[in-house]
Structure formats: C-alpha cells, structure tokens
Structure P
Amino acid sequence: MTDTTPYVRDDVKAFLAMLAQAGGPAIDEVSLEEARAAYQAMHDLADRPARELPVVRDLTCPGPAGEIPLRLYDARDTREAGPVIVFYHGGGFVIGDLDTHHNLCTEIAAQMDLPVVAVDYRLAPEHPFPAAIEDCEAATRWIASNPDELGRNASGIVTIGDSAGGNATIVVGQLLAAQDAEVPVVLQVPIFPLAADAFGSKSIEDFADGYVLTRRAIIFFDTHYAPVRDDPRAMPILGDIAASPPTVLVTASLDPIRDSGREYGAALAHHGIDHIFLEMKGVTHSFTNLRQAVPGTQDDLETVFAAMKLMLERLDR
C-alpha cells in the first residue's frame with residue numbers, strides 16, 4: 001500500500017509541534033487589530049533578525065487614493081543605475097505591512113546587492129479588491145519613473161512578493177506588460193503565490209489544517225478581500241500569460257495553495273516563458289519568514305536568490 005503521508009522536514013516538524021502546543025484562537029475568532037498584531041508577533045518570534053544596512057528609509061509616492069508608504073533598503077549608500085527590486089508583502093491582503101516583512105527585506109537587499117523598495121498597500125476589509133493591486137501598480141510605475149526622491153535609477157524592475165504579495169507580483173507584471181512603464185519588469189519572483197483559485201484543489205484539502213496557513217484562514221482572507229474571481233487582477237492565471245516576464249516561481253510542498261502555484265508554473269511552461277520553478281520540499285507556507293524557528297529555510301531562501309541571480313545574468317547575455 002502506498003504511503004500518502006506528506007514529507008515534513010525535521011525542523012518544520014518541531015515548529016509545527018510548537019504551534020500546536022501553543023494553541024490559541026483562529027484568525028476569524030479575534031478582531032482585525034488582534035489578527036494583525038499576531039501576524040507581526042509570529043514574525044518577530046520566528047524570523048531571523050534584520051540585517052544592518054546603510055540605507056533604510058521611509059518615503060511615499062502618489063497613489064490612486066492618496067500617498068502610498070514605501071520603505072527603501074540598500075546595502076550601498078549610492079550605486080549606478082541598475083535593477084530595482086519592488087517587494088509586496090503577504091498577509092492575504094488583510095494583514096501585514098512594512099514592519100511584518102522588514103527583516104526579510106533587509107535579507108533580500110543584502111544578499112541580492114540591489115535596492116529594494118517595499119510597498120505598504122491598502123488592506124481589506126477597509127479597502128477591498130482591487131485597492132491593493134491599484135496601489136502596487138501605482139507604486140511600481142512610480143519607481144520605474146526614476147523619481148529623484150528614490151535616489152536610485154532603475155534600468156529595470158524586479159518584482160517579488162510572498163503569498164498575497166506573490167499574487168500582486170504576477171498581476172503587476174501583467175499590468176505593466178499591457179501598458180508599459182518607463183522601464184520594464186525584467187524579472188518576477190512570486191513566492192508561494194495565489195495565482196489561481198485555490199478552492200477545490202487537492203492541496204487545500206491535504207493541508208487544510210496544521211501547516212501554518214489553514215483553509216479557515218484562506219476563507220477569512222477571501223471574505224475580507226472580496227476578489228472578483230473572473231478578473232485577472234484577482235486570479236492572474238486568467239491574464240495574458242504569454243506576455244509574462246522571465247520568472248522565478250517558488251512553491252512550498254506543504255502549502256494549501258501550492259496547487260495554485262503549480263498551475264501557474266504549468267501555464268508559464270505552456271507559453272514558453274523563460275522561468276525557474278522551485279518547490280521547497282517539506283516546508284510550509286510563509287517559510288521565508290520562519291528562518292529563525294525553522295533554520296533550514298534560510299538555505300531555501302538563498303536558493304531563491306541564486307535562481308534570481310542566474311536569471312538576471314541571462315538578461316545581460
């Protein structure tokens with residue numbers, strides 16, 4: 001008889017056991033303020049400390065509903081024109097902000113040796129779909145316009161984000177392909193993204209509970225964000241895949257939305273898009289922010305960086 005038990009790495013097992021022992025209410029049993037605070041607390045507990053960088057600066061850019069907060073990270077005080085990384089944080093478009101992913105953004109800036117600009121888009125339910133996407137698009141276009149306030153000249157944009165931010169990564173790439181920005185998206189890096197509707201997939205059934213992200217939480221996020229399911233800005237699998245930029249696509253094998261990412265990877269392959277597909281084995285959703293509690297995920301993240309560097313090198317040939 002075939003063993004259908006999923007492979008779970010030892011460091012992941014220990015973290016999942018700790019979460020189970022800690023218990024606590026589900027995300028839909030607390031207030032929004034408490035849910036947002038708990039997300040920050042988990043990252044404070046589980047992620048590696050932020051790296052020291054010479055440049056960490058808050059700024060803003062114009063958006064469709066007012067100023068959009070941004071945060072610039074750079075391992076160098078000054079640099080020549082080159083790619084600029086734009087980061088969109090996870091959290092189901094309901095929780096998360098510049099601070100929840102601060103440590104991760106310092107790691108990206110240090111390891112990639114490129115400037116990183118994180119986008120603090122509007123959150124649901126106060127601002128449901130498509131407010132977050134509108135902010136991500138507006139901020140990315142502003143960064144691509146090489147504004148003096150940024151102090152860095154972009155020769156191209158690298159978009160990256162986790163979970164909901166992975167969704168935004170793909171959507172912004174499609175929007176900027178349909179209507180050019182001043183410089184193009186040269187690489188996109190969606191990390192465990194929601195690219196297609198996860199409901200009804202095998203992975204959401206297999207990993208509905210006990211693997212960090214739960215089906216109950218996905219329903220909570222979906223209810224608050226209220227995406228229009230036939231709109232490519234919500235489900236980018238419906239968009240123009242053939243116009244996608246080169247891609248590093250990352251999934252996690254124990255993720256309830258894993259199959260959404262796999263479906264997007266298959267679509268990239270079908271359309272002949274230059275891409276690297278990485279599925280991290282035995283790890284969960286949010287592994288990029290669990291690098292202290294789950295030490296092996298630092299190596300997983302560095303694998304993503306290596307793939308990004310390889311793809312950027314290919315662009316220069």
Structure Q
Amino acid sequence: MKTVLISQIKGSNGEIVVAVREPGGTAKAVNNAGSVYALAMEAANGGKSLAAVIEAHGLGDAVDLEKAYAEGKFLPPMTHPDAAHLHLTGTGLTHLGSAATRDSMHKKTSEAAEETLTDSMKMFKMGLENGKPEAGEKGVQPEWFYKGNGYGSAAPGAPLVSPSFALDGGEEPEMAGIYVIAQDGTPFRIGFALSNEFSDHVTERQNYLYLAHSKLRPASFGPEIRIGAAPDDIRGTSRIKRGDKVIFEKPFLSGEANMSHTFANLEYHHFKYGLFRVPGDVHVHMFGTATLSFAEGIKTEEGDLFEIEVADFGLPLRNPLKIDAEEDIVVKQL
C-alpha cells in the first residue's frame with residue numbers, strides 16, 4: 001500500500017479543506033469531505049477503508065500546504081465537532097532510547113536487586129519483559145496519563161501555551177496514534193502523526209506523584225496524519241530555535257524496533273476501558289519518547305520554537321512557546 005498523508009486547513013470561507021498527498025507530492029482537496037473526522041466516521045461506520053472513502057469522494061483542486069502553513073491556516077489534522085469529545089492521552093517509559101541507554105537500562109534492571117529499583121525503573125523493566133506479547137496474549141500495561149481534550153489541542157504553527165504557574169515548558173517529540181470510535185464501539189486507527197507532548201518536567205521531577213499535574217498541558221500533532229500502520233523504525237529530529245539560533249538539536253527514534261512495547265499492546269491497554277470506546281469520540285494517543293531537551297539542561301523561554309520532523313510523516317511540526325498571563329481563580333458559591 002502506498003503511503004498517503006492527510007491534513008486539514010482553513011478554507012477561504014472558514015470551511016475545513018481536507019487535503020491528501022503522497023510524501024513529497026502535491027496535495028489535492030478531497031471533494032465534499034467536510035472534515036477528516038467526517039471521512040473517518042464514514043469509513044468506520046460503513047465497513048470501508050479510509051482510502052476507499054477518499055477514492056469514492058474524489059480529488060479536486062491542488063492545495064499549497066507550505067503556503068497554508070506560512071499563513072497560519074493549518075488546523076490539527078483531526079478535530080471533533082465538539083472539542084470535549086477529543087481525548088488527549090499518552091503512555092511513558094515505552095522507548096529504549098540510544099544503544100548506550102538501552103544497554104545501561106538492561107544492565108541496571110537485570111543486575112540490580114528489585115528493592116533498589118525506582119518505580120520508574122520497575123515500570124521500564126516490566127515493559128522490557130512483557131511489553132511485546134505473542135499474538136493472542138496480553139502484555140503488561142504501561143504508564144498512562146491524561147493530558148486533556150480538544151480544547152488543549154494546538155494547531156501546527158500555533159503556540160503551545162504554558163500556564164503562568166508552570167515551572168517548565170518542554171517538548172516531547174513523539175508518535176501519536178489517531179483514532180475514531182465507530183457507532184458499535186469499535187476503535188479504528190486512522191494512522192500516526194508527529195506530536196509534541198508538551199510537559200512540565202520540573203514539576204514532574206519534584207515528585208513522581210506530580211506526573212498527573214505535569215501532563216495537564218496543551219499538545220500539538222500533525223500537520224499531517226500518515227494513514228495506515230507506522231514504520232517499524234522511525235528516525236527524526238527534534239530541535240529548538242531561539243530567534244535565528246538553534247539551541248538544541250538531537251535525533252529521536254520511535255517505532256516498535258526502538259520500543260519496549262508494541263503499539264498493539266499500548267492500544268489494548270488504552271481501549272480496554274469502556275470509557276474510551278464511546279461511539280463518535282476521537283482519541284489522540286501519544287506513545288512516548290526517549291529524547292528531551294530538558295535532559296540536556298535546556299531551559300526554554302517564551303518565543304522559543306519547537307520543531308519536530310520525520311521525512312515519512314510530511315511537513316515538520318512547529319509550535320512556538322507562549323507563557324500565559326496569571327489568572328485569579330476564585331470558586332464562588334451558588
């Protein structure tokens with residue numbers, strides 16, 4: 001199956017224009033699409049593939065995606081008519097990292113006494129031992145966290161807004177699976193997209209019980225979704241620009257060849273909860289990373305530009321960092 005990328009941008013009259021293309025190719029608008037969500041639900045409820053639905057709609061005018069990006073017209077490549085029905089979630093401690101990190105992790109988890117391991121190392125060890133189960137078997141469940149809903153989804157090119165009380169605003173370059181739930185409750189994966197699972201690493205480091213707080217931040221994904229299965233070995237680059245200067249640049253790895261879990265195992269442990277199989281809902285599930293500028297001692301500042309790219313996944317994901325103004329939150333009695 002050929003690789004196809006799908007995205008959506010704002011049209012001249014405020015409508016959603018859905019565009020598809022092959023990597024490096026010219027994008028064309030999908031006729032009478034409405035949205036990626038509408039196409040995906042048509043496929044999920046009609047027993048068809050997304051590719052078949054797109055083919056049935058047909059393609060129209062060419063779409064200049066680079067121009068749309070420069071003009072700030074990109075939308076997240078998946079939206080829901082009611083933003084509260086789009087769920088941003090993720091898993092952690094799923095990636096092996098570099099060969100040196102992998103060897104170090106294996107050595108620590110195999111030689112150290114169980115009682116000396118931190119909770120994070122225990123979780124990582126569990127993934128190494130049973131994160132890739134045989135077909136028909138259930139693997140170990142991963143670390144899991146909630147980030148928010150569609151109101152926390154930042155479009156490609158739009159700012160990632162860090163709240164005034166945050167102690168840090170750092171990038172996490174990851175793969176995200178994009179899903180819709182059919183009317184019969186079946187989860188369907190559309191494909192995978194680049195994502196920035198933006199987090200507060202200083203808050204998280206204070207105490208691991210603050211992980212939930214540290215993840216309640218916006219996230220961005222796209223600009224394009226790669227329809228279908230993800231490559232086994234994904235190699236990209238994560239960088240941060242401050243003005244004209246690149247202050248951080250490092251390769252990152254993903255795909256099952258570089259993970260301690262299979263995507264199928266991570267998906268199972270998310271969708272095993274009936275709460276996440278509500279018909280019509282959308283899920284953007286981020287699968288973790290082993291590359292962080294925070295780990296390299298980088299302290300981000302307002303105006304810094306995060307950029308994540310993988311050639312096979314289309315245009316780079318770019319988002320500037322913005323610090324929100326302080327709010328006076330008062331709970332009133334009715």
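Where a number appears in this text, it was derived from the coordinates with a stated rule and is not lab data. Being a predicted model, the structure only gives us computed values, none of them experimental. Cβ atoms are built from the backbone, for glycine too; each structure is taken alone.
Quick rundown of the values:
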| read-out | value |
| --- | --- |
| Origin of the derived value 0.65 (FRET efficiency 1/(1 + (r/R0)^6) of positions 21 and 125 (r between Cβ atoms, R0 = 35 Å, to 0.05); candidates P, Q) | P |
| At a computed -6000 (helix-only ellipticity at 222 nm (-39500 (n - 2.57) for each DSSP H run of 4 or more, over all residues; to 500)), which of P, Q | Q |
| Rg/Rh (Cα atoms, Kirkwood Rh), for residues 221-260 alone from the coordinates reads 1.09; which among P, Q | Q |
| At a computed 1.7 (distance in nm of label points 7 Å out along Cα→Cβ at positions 157 and 189), which of P, Q | P |
| Read-out mean count of other Cβ atoms within 10 Å over residues 85-92, computed value 23.0, structure in P, Q | Q |
| Which entry (P, Q) yields the derived value 3.1 for distance in nm of label points 7 Å out along Cα→Cβ at positions 141 and 285 | P |
| Which entry (P, Q) yields the derived value 31, 25, 21 for semi-axes √(5λ) of the Cα gyration tensor in Å | Q |
| When FRET efficiency 1/(1 + (r/R0)^6) of positions 69 and 133 (r between Cβ atoms, R0 = 30 Å, to 0.05) is computed for each of P, Q, the largest belongs to | P |
| Winner on distance in nm of label points 7 Å out along Cα→Cβ at positions 117 and 309 once structures P, Q are ranked, highest first | Q |
| Mean count of other Cβ atoms within 10 Å over residues 37-44 - highest-scoring structure of P, Q | Q |
